[in-house]
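Please treat every number below as a calculation from the coordinates, not as lab data. Every value quoted in this text rests on a predicted model; they were computed, and no experiment measured them.
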Structure 1
Amino acid sequence: MTILFLHGWHSVPGGVKPTYLSRAGHTVLNPQLDDDDFDRAVRQAQQVYDRHRPDVIVGSSRGGAVAMNLQSGWTPLVLLCPAWKRWGSASTAKPGTVIIHSEADDVIPIAESRELLLASGLPDSALVVVGTDHRLADPEPLQAMLEACERARPADQPV
C-alpha cells in the first residue's frame, strides 16, 4: 500500500510515524511541507498526491489540515490530532475518514476532533481515542494509525 504522510508544523519527513508505517511494509511518501505558507504546503502535497495517487493519506496535526484541503477524491484520510480549526478552509472531513486523537493532547484539544466528527456526519467509531499526548508516538497510537491505514477503503468502495 502507498501512503502519503503529511507531517505537522515544524516537523520533518522521516519521523517516528512515517517510519513506523514504512517498517510495516508500506511505501510512504513523506514530502517536506512549507511551514510558513499553508497554501504552498497544500500545493506541495497536492503535487505528490497527483503524481503518485496513494491508497491512503495520513495527516498529522497541521498535516491533517493540509490533508483535508487536498483535492483527493475518494482516497481515505487518517487524521492524527488534526489542526483543522487553525489552518485552511475545510470544515468537514470526507466519508470514511478516521480521526485519531489523545484525550491528553495539550496542543489541539480533543474537543476539536469531536466537533469535526459531528460536522462531517462521521460515526462515533471514526474517532479513535488513544495515546498520552499530541505526538501520538507511543506504541498504542502507532498501532492504531497502522490499523486505520490498513482498514481504509475509499468511501465509494464496498467492504
Structure 2
Amino acid sequence: MGYCEDIREMIGNSPLIFVRPSVAILNNKGEILLCRNVGGTWTIPGGTLQLNESVEECITRIVLKDIGIKIMALKLFGVYSGKELINRIEESGDEYHPVAIVYICTEYDGEITPDNNHAIEAQFFKLNQLPERIVPIIKNKLFELKGQLEKMNDTF
C-alpha cells in the first residue's frame, strides 16, 4: 500500500490532504502529452508523493512507470489547491484535497508505452485541439500555458 492508502485506513472517510506532483510534457511541436485513465477522462501525468521522496523524484517515477518516458528536466509551472481540486469518491465516501505542484517538461527520453494499470492511453495533442473529456482544471491551466507560450514567442 502507498502512503495515502495507509493514512486513509487510519482516518476512514475524513478529508485527506495530499501532495500531487504533475507534469505538462511538451514535444518539439508544442503538443502536450495527455493520459486517459480508467474513468475515461484525459489529464496530464501525475501521482501521489510518497514518504522520503522529493516532488521531482515522484513525478519522474510516476511518468517512467505509467508512460515509459524518462524525464530529463523539469521547470515549475505552478502550485494549486482549493475547492476546485477537491475529489470525492462516491463509492467509498472518501474526500481528497490535493495540493498540485505542476511542472513543465520539454526534455525527455523514451517511447510512450502506457502501463495498463494506470494510464490506458497516452498521446500528444495540440493545445488548441484538446480532447472533449478532459479534467476541467487541467483544461483551464492548459489555456493558461498556451497563453504563456504565445507571449514568449516560442517555437511552438
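Tell me which of 1, 2 gives -10000 when you compute helix-only ellipticity at 222 nm (-39500 (n - 2.57) for each DSSP H run of 4 or more, over all residues; to 500).
It traces back to 1.
Figure out for me which of the structures 1, 2 the number 32, 29, 25 belongs to, where Cα extents along the principal axes in Å, for residues 20-107 alone was derived from the coordinates.
1
Taking relative contact order in percent (Cα under 8 Å, 6 or more apart) for each of 1, 2, which is largest?
Comparing 1, 2, the top value of relative contact order in percent (Cα under 8 Å, 6 or more apart) belongs to 2.
Using the calculated result 27 for percent of Cα pairs over 23 Å apart, pick out the matching structure from 1, 2. Numbers along the way, then the final one.
Values: 1: 27; 2: 37.
Clearly, the read-out refers to 1.
Can you say which of 1, 2 returns 27, 17, 5 when semi-axes √(5λ) of the Cα gyration tensor in Å, for residues 60-99 alone is computed? Don't jump to the answer; show the numbers that get you there.
On the way: 1: 14, 11, 8; 2: 27, 17, 5.
Only structure 2 yields this read-out.
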